[in-house]
Every structure is written in C-alpha cells, then in structure tokens.
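Alright, structures below, take your time with them.
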Structure I
Amino acid sequence: MAALATLPAVLAAGDPSKGGGGSINQHHGEHSMNKVSTKDGVDIFYKDWGSGQPIVFSHGWPLSADDWDPQMIFFLNAGFRVIAHDRRGHGRSTQTATGHDMDHYADDLAILTEHLNLKNAVHIGHSTGGGEVVHYLARHGESRAAKAVLISAVPPIMLKTPANPGGLPKDVFDGLQAQVANNRAQFYRDLPAGPFYGFNRPGAKVSEGIIQNWWRQGMMGGAKAHYDGIVAFSQTDFTPDLKKVSVPTLVMHGDDDQIVPYADSGPLSAKLLKNGILMTYKGFPHGMLTTQADTINADILAFIKS
C-alpha cells in the first residue's frame, strides 16, 4: 500500500503540464508518435533515427517496422539514417478497411519519402516489402533512390499461372486467408514456430522470443489488412516493374525458403532487373534477416559501399 501512495507523485513527474519531463520523444517539436497522413486519410507510423545516407526498410506480411530491429540498430551504428514504417493496416498505422494493394503500398511509401525529403536512399524490402520496393521504384521513379535490396522477396509473382508454371496454386493462398479469418491468433503462432524461420527443420535452434515477437507484431495489425494483403503479395505480377528498375539491386534469397520458394523468385527477379545481383544463401530460411542477421547485415553493408 505504501507503494501506491507514491503513485500520484510519479504520474505528476511524467506530466508535462506539471513542469516535469514529458515523453523522451518530445524534443525539438517532435510528436511522441511519428506519423504521416496519406491522401485517403490513413496515418502511416514510421521510425526515423540518425543521420547520413538514408536506408528505408519495408517489412513483410503481416509484421511491422519492428521486424527490422537487427538492421535498424546495425546500420544506425554504421553511420546511416534508418527509416522503417508500418504498412497501412499493420502495426501502429491506421487499421483502414481499404487500400490493401500494391498501388497503395507504393504510394504510401512515396508519401513517406517525400515527407522526409529523402535523397540518395537505399530501399530494402523483405518478402511483401520487396514487392512494395519494386513497385514504388517503377511507379514513382528513382530520383530519390540510389540502390535497392530485395530479401526473400515475393517478385516476380508467387501465384501459379500459365506464364508462371512454377508458382504456387491459388488454393494455397485461399487457405492462408481462411486461417486469418478463422483463427489468426493460432495461425500467427504456428507460422513462425514452423516454416517462416525454418524452426521445423531437424536440428534447428528454435528461439521462443523470435516466435513470440512475430506473434506480437502480427496481432498488432488489422485482420482486414492481413486478409487482403495475401491477395496483394500473391497475385501481383511484378515482372513489368522489375524490368523498369535500373538502380543497382541486390537480390538475397535463401534456398530453403519455405514461404517464397527460391526457384520461382530470387533468380527470376535478378534476371529481369537491369542491374540485378543475386546472392543465394544455402540452407537459409525466409526469415533470415532475423535468424542470420549478422550475415545479411554484412552483405548489405558491402553492397551499399560497393
């Protein structure tokens, strides 16, 4: 009870109106939550740390900017300005019912880069975020961009079609939508505990913290955004976009990716790009940016400096 008696004083100390220090983020006129608004009224949350050449990170489905923590810290300490946003409907961004398609994803990214007046930026996308990066560069041009990196990315197209016989059948993605609609809380536990990080492989070193962090990020976002996003990442054909992109682009893909199969993604994207470089990682999973962060970070840094 004695501890409770001190509560009013503790609260007052954190109340700016009482003359104490406010949020640690509230300096130089910043808000405690950095957000930029889109034309259709969606607030996009973002982190913006440091100074120097900007690196912009686009996360995978159904996660958030937090998935880039190992990269944000590494590149911040390496002297870069690092920016990561929560895609519309994901994380701390508005849980809107509409606009969950690649055009909106790319347009939202363009609004963020313009809002922050980024120049000579390196755009890095994982999984769905790789599609977002490619579509952004093709749709909005490369005047603000220097290079791009695609990690375990969904382009050229995941869906099996007559033009893409190596793709996955539509019923696979219909099944994902059904699991999101019926019990995404359990689905968001099973996916990271199994194929996403390769934790279902014999001898895998399973991290309970990584599994729980994936679940946490997924459940922060909106079910509608995640449901619609499955169509966006699986059915969008990025072939025309890849052909338009001319900035040097590093394509990084693990050959044991159980989410975006290697043979129908990374090698094909690298061939379609004007300045594509393919790096294949033997035995690495879809979520290699987390489980093999040291290797991935070092190779990205070398590419940026090359």
Structure II
Amino acid sequence: MRYQLSVAIAILFGGLSSVVTGAVVEIHVGGYYFFPQFANVQPGDTVRWIHDGGTHDVTSGFNCSDDSSLFYSPITTASPTFEWTVPAEFDQDVIPYYCSVGNHCVSSDQFGALLVNVEAHYLSTNGLAFEPAHVDVNAGDAIFWLHAGGTHTVTSGTGCIADGLFDVPLDNFNPMPFVIIQPDEPSGVIDYYCQPHCGSGMTGTIGVVGNDPLGACCFMSTGCSEAMTEDDCGSDWYEGQTCAEVTCPTCVGDINGDGAVTVDDLLQLLSVYGTACDGCPEDIDGNGMVSVDDLLQLLATFGSDC
C-alpha cells in the first residue's frame, strides 16, 4: 500500500522520471574478451562492465589507438565494475570501445560496441575476399567488417575507383570498421572494394532496402493516387506532392496510358478481374476491387482516343 501511494505521489508531482529508469545492460570482461561483444542498448540505459579476471580497461574509440573521451575506466580486481549511461543524443548510433591495455586490442581482438537502436550486420574477410561478398540491409542499419587477417580497406566505389561514400582501413589497428546506412538512403546497391587487393577481385556489394520517397501518381484511367513510390507508380509521378497539388489528365479506360482505349486495355483489366487492389489502374472506379463496374466503364469508352 505504501509503494502504491509513493508511485501515485510521484506521478502527481511529475516525478515519474525518478521512478522509471533505463535498463541495466551487463558486459563481462576477462581473458581477452568483452561478452557480449556487441550489446543492444537504448538511450538512458546503464551499461555495467564486470570484471571476470585479468587486467583490462574500457576505452571508447573507433580503433585500437583512438580515444573518443566518452568513457574510460580500468576493469581490474581493484576496480571490478564500471557504469556508464547512454546519452539521449546517441539514438540510432554505434558506440565502439576497446581494451587499451598492452596489445589486447591489436593482437587479441578485445574490442566491442554498443548498438543504440540500430540493427547490425557482421562481415569478415577470407584471404582476399569479403565474406559474405553481398549483404542485404535496411536503411538505418549498421554494417561491421571484422578483421580476420591481412591489411585491407573498405572503400566504396566501382571499378576500383572510390566514390567518397566511405573509406576505412581494416587491419590489426582498425579491427572493426563500420558504416551506418543513412535512414533516408534510397533503395539500391552500394559497391565497395579493398584498395590494395581490388585487382585480385576483393570486392563486395550492399543491397539497401531504402525509404524511397513518396509522391502523387497520375493514372490516365483513374486519375490521381497518393503516397506512391516512383517504381510503384510506373506513370507520371510527382515526388513529395499530394493529389491536391497536381493536375492529372484522365482518360477513362486507358489503363496502359497509350492514349487510346483498345483491346490491350481490355485484356489488362481482364487479367486481374475479380481481384482486390489499392490504387491500381485497372480499378477504374477506385473502390478497391476490379469488378464488372470497371469493365462497363471501360467498354463505355472502348475504341476512343484520349
């Protein structure tokens, strides 16, 4: 009863933030490991590193010699735990870190990362090849390349020519380069290669399922449909605009948009007759179903030019 009363008072006076806190995410440190090596966290979560054995530290940074100054602490018998709270500004981001003691990072791969509301994909190398050579991701995802030997780069571009999108080393001192695909990246393929070994075929591709822009689409047979991608439209498309902002010429029954209502339009309608659709040109009356009403409207203008 006292607990319920305390919570009620906290809510009443706007003190709920002091009652509800972020989660605690624990990472164990020992040998030459962080476990889990890649931890999913949220802004406001507290990350707690716990000493399992040995002499280590946690140092924020992008490679084995960098120090981003976000956090640092020894993880030893004398300092067995360290806690750090993820700031709000790191949403949909990656926070890399490593152990700077001796060669723990360079020679023993003691590094890790905090994944803040981001989906991660992990690639590696196999001799003079990226493995896997192709990966499919969504816009906003992170891609890591984990060092497995040799001196390489991860450089965006085709034909061994850089395009400037990203260019990061992949070697003992940079064992975990990564890129984050921008949330507004359109669908497509990003090519990349290793600069020293491109001539030996060390290339890769990233297939991006992007957040393609939407707009108004003009169909000759039905007029305007909103919130469509350019690929889905297949007709006159106006990026970022609504139907109220565009004027669409209409020609009832001209489903394929060739300027006349012919047997080709009739066959196209009959090919999907009786099916449900949303915004398709065969649905002439726009009721979400290709039915006899649409067929009758087409036949009423059959043989006419637009």
Structure III
Amino acid sequence: MNAITLNDRSLKDVMDAPETTPLAASRESTPAKRRTPLLETESGKRFIEGTVNLLKAAFPPLLGMLFFVALWALIANTNKSIPGPVETWASAVELFSNPFYDNGPNDKGIGWNILNSLYRVGLGFGAAAAVGIPLGFMIGRFDFLNRMMSPIISILRPVSPLAWLPIGLLVLQKAEPASIWVIFISSIWPMVLNTAAGVQRIPQDYMNVARVLNLSEFKVFTKILFPAVLPYVLTGVRLSIGVAWLVIVAAEMLTGGVGIGFWVWDEWNNLNVAHIIIAIFVVGIVGLLLEQMLMLLAKRFSYD
C-alpha cells in the first residue's frame, strides 16, 4: 500500500512538475566554444610581425633598384647607343646560357673569364695575407720596427695600383705574374695596418701579466695577441679582398689574357656595350659576395 501510494505520489509529482528540456537538446542549445583564428594565435602574430619586418627591410632596396632601372631606361631612351634594361637582360640570358664554352684562347665563355680572375686574385691576395698579417703583428708588437716601417708604408700605400704594373712587367717579364704582383702590392696594406692597430690596442695590463708569468713570445702570441687581434685581422682581410678584386679588372685590361678585365676590353673593341654593362654587374655582384662571405666570417670570430 505504501509502495502504491509512493508510486502514485511520485507519478503525480512528475506530472505536475514544469516542463524541462531534454539533455541532448540542452547540449545542442549551449553555444560552442569559439575557435581562435590562426592569425590571432601567438604563432600567427609572430608570422605577421616577421612579414611586416621583412617588407620594411626589403622595400627601400627594391625601391632603389626600381628607381635605378627607371633612370637607366630613361637614359637609354635618350641615348640610343646605350642598351636599355630589356635589351641587356636578353643579352645576359643568351650569355649565361653557355658560360663555359671554349673556342680557343681568345674566345672563352664568361664563366672561364670570371674563374681566371678569381684565380689571380686568390694567388695575389693569399701572398699578401701570408706577408701582411705577420708583418702587422710584428709592427704592432715592437715599437722600434713600427717607427722603422712607418715612413715606408706612408710613402708606398697611396701609390696607384696600376703604377706598380710596369715594375712587375720589367722584373717578372710576363703579364700573368705581373698582374698577380699588382694585386699583392695593392692588397697588403689594409692587412698590415689593421693587424698592427689591433695589436697596439691590446690593454697593457695583459702584457704586464705576460711579463710577470715570464711567458715566451710564442705563448704571448697564441694566448694573448691572436685571440684579441683576430677581429682586426679579419677587417683588414675584408678590405683587402675588395681592393684585390677592384685592381684585377684594371690590370687585366692592360695585360690581356683570359679574365673579366680583358673580356670587358675585348667587348669594347667589338662595340658590344650590352656585354660591357653585364660585366659591370658581374664584377659588382662577385665583389659583393666576396665581401659578404668575409663579413660573415668576421662575425663568426667576433669576441665582443
């Protein structure tokens, strides 16, 4: 009887209760959590920031190049003897389609000319580094040697590179070693001067400690001088490679042979101005790449 009464009462409570929403309907009516857009996440914000910084960095150089090309096209349109950007680009595509052809000693592709010039630069620059860097260390280390070499360097350093070419031809009797000699004598001075300046700027306390410890000159060089002076040495090397690449073009114009300088002169004799303009860009790009490589090397060994 109690169970029946309880059941009747429970049934009555259920019937009298207000209508409720089923569980499934309740879940469906609950608004879903909003998904964060990709660009509003941390990674998206970093991507946007990086893109904006890239555009800010790239816009001025691109604008400058656009202005340069427009000015070039305007000059070419005024003076018909100068090829415009479109004509020069077409010549460059044709020229670099086969850069390593070989039709004899006086007719080689531009690739061979660039490699031969880099070979001469490597020999002259390497010899200058082998002599100039140790000489700079000694000049900076010993005051007597510094005072002895200072007037010689002051007189020889401002001499034009091409002024050394006749001396090289007279002594060496051949155009190839004479051009290497010009590169050597022109690129040695930045390495000597920067290395010597780096040695002279080492704090005197370091040298006093070396004397107290009675270190040998070899220990002083390997433990004190070389690590402290290395950034200065690399700065001199970077400046010297720019001078060497600058000089080789002019030297090859006078000595002949296979090289980018002789190639420019040969194209001038053929009145091929488009190829001359291409050579100007090639010389600039190769020089820029050499300098950037050495700048990266200098940053790698910077101890600041």
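Can you spot which of I, II, III the value -26000 was calculated from, given it is helix-only ellipticity at 222 nm (-39500 (n - 2.57) for each DSSP H run of 4 or more, over all residues; to 500)?
Only structure III yields this read-out.
Suppose you compute mean count of other Cβ atoms within 10 Å over residues 128-135 for every structure in I, II, III: which one lands on 30.2?
Matching structure: I.
Name the one structure among I, II, III that Cα extents along the principal axes in Å of 89, 71, 31 was derived from.
Only one of I, II, III returns 89, 71, 31 for Cα extents along the principal axes in Å, namely II.
Rule-based calculations on the coordinates, nothing more; no lab input. Please read these numbers as outputs of a predicted model, since none were measured by experiment. Cβ atoms are built from the backbone, for glycine too; each structure is taken alone.
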